[in-house]
Structure I
Amino acid sequence: MSLKVVSAGAAQSVVHRVREAWEREGRGAVEATYGAVGAQRDRLLGGAPADVVILTAALIDQLIASGHLVAGTRADLGEVVGALAVPAGEKHPEVATSEALTQVLLNAAAVYLPDPATATAGAQFLRMCAGLGIDIAMASRLRPFPNGFAAMTRMAEERVPGALGYTQLTEILWVEGVKLVAPLPRPLQVPTLYSCGIAAGAADPVGARAFVARLAGEHAAPMLRQAGFGVR
């Protein structure tokens, strides 16, 4: 029986590391699925089997309140901020201020990002563009994908001249072929806290607790920081 993990794409790198160690130690197989938080929530509500669930803290709390996750099992991984990326080898634009970022976005040939309808980072990007007054100008340049991993992977493959990528920092660091430019300027940052919990219908609740302990326990802090989480 495999341990089933339903995870936001932002946590893919740390789940992968824990999974590798878990399986190497002979603890059994881990079957992990990754995606935008809204899509992953809907999968869970639709009856998808799960032992461990990793989403935004707000959604974890909602799922605990609705009885889909076990009360008292929430464990925080840390906060993540949105960031910009370019294909590996491309020039890194200057985005240290809101004014500089606005000009860079207006000059972009395309922006690869996770789907704003289901992904935290995508929705944040649209709100940011609206706040900067460039949402209408940017609309035709947006190239949405199901999640940040897919968006960054496609940007690396297509290498459109002048293209930018936007998603959670942790996803940029995880994808081969793209390079981090910088997090958003601090006044525009909207940190997202990611957490995990144990599914009420977990087939292996003991294994789930052990897996969560490796993801978010006291010894996990160095791994989480390296992956781009701001550990509290």
Structure II
Amino acid sequence: MASLEAEKIGKMLGGCIGKDARILDVGCGYGSKLKQLTELGYTNVKGVEINQVIVDAVKREGFDVVSADEFDLDEQKEAYDLLLMSHIIEHFQYRDLIEFMENYLACLKPGGLLLIATPLMNPSFYDDFDHVKPYTHISILSVFGGMKSQVQFHSRTKLELVDLVYLRLAYQLKYYRALSMQTRWYRIPRTVNRLLHLVYRLSFRMIGQPKAWIGLFRKI
């Protein structure tokens, strides 16, 4: 999943921004996207992360990372060409997400790009204990797109959708006791899962369940 996502992000960004573009990875975690962007040749990449222990660890690897407390939103107003929010928005309730996104979108230049990667609702979504809510590009545009949608809030920042990619994984049997408990019957659903994965691979990843989406938006 991670390598496929990195491949798609690389293709989406290619030709959209220069290698010297200022990029901010919001919620960079342990820096996987910082590493991938650096490997793709982008030379001006910065990360911001709420966990100080993680910040220190990523700094030791030589990356430019600051804690969320250190990052001065006012000083960074309209400073970046690209914001990256990878697997971040699904951890917020919608009221908190609007405030969070508006704060960081203020750091994006007019005409700058926002890349969001986030899971869709799928059988594994709530396996991540702190996943709160899945969002789609439609729900993001209903608040940030200037659409006449019947929602409680509309953002002062406007976005338009530039590109959209869905990531799919093979259909898999999951909620079976034989699989979870590894009983003597587990080989049956495991064999079915292997066949489903083969179908997925032979179809060039077209026949599978939607797992996540990556959207590229432009700040208007």
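Throughout, read-outs are computed from the coordinates displayed, never taken from laboratory work. The structure presented is a predicted model; accordingly, all values stated were derived computationally and were not measured. Cβ atoms are built from the backbone, for glycine too; each structure is taken alone.
For which of I, II does mean count of other Cβ atoms within 10 Å over residues 5-12, calculated from the coordinates, equal 27.6? Derived from I, not from the others.
Of the structures labelled I, II, one was used to calculate distance in nm of label points 7 Å out along Cα→Cβ at positions 13 and 125, giving 1.8. Name it. Corresponding structure: I. Could you tell me which structure in I, II was used to calculate Rg and Dmax of the Cα atoms in Å, for residues 37-164 alone as 15.6, 47? Attributed to the structure labelled II. Across the set I, II, distance in nm of label points 7 Å out along Cα→Cβ at positions 29 and 45 reaches its highest value in structure I.
Match the computed value -11500 of helix-only ellipticity at 222 nm (-39500 (n - 2.57) for each DSSP H run of 4 or more, over all residues; to 500) to one of the structures I, II, and report its label.
Numbers: I: -11500; II: -9500.
The structure behind it is I.
Structures compared: I, II; top value of relative contact order in percent (Cα under 8 Å, 6 or more apart), i.e. the largest, recorded for I.
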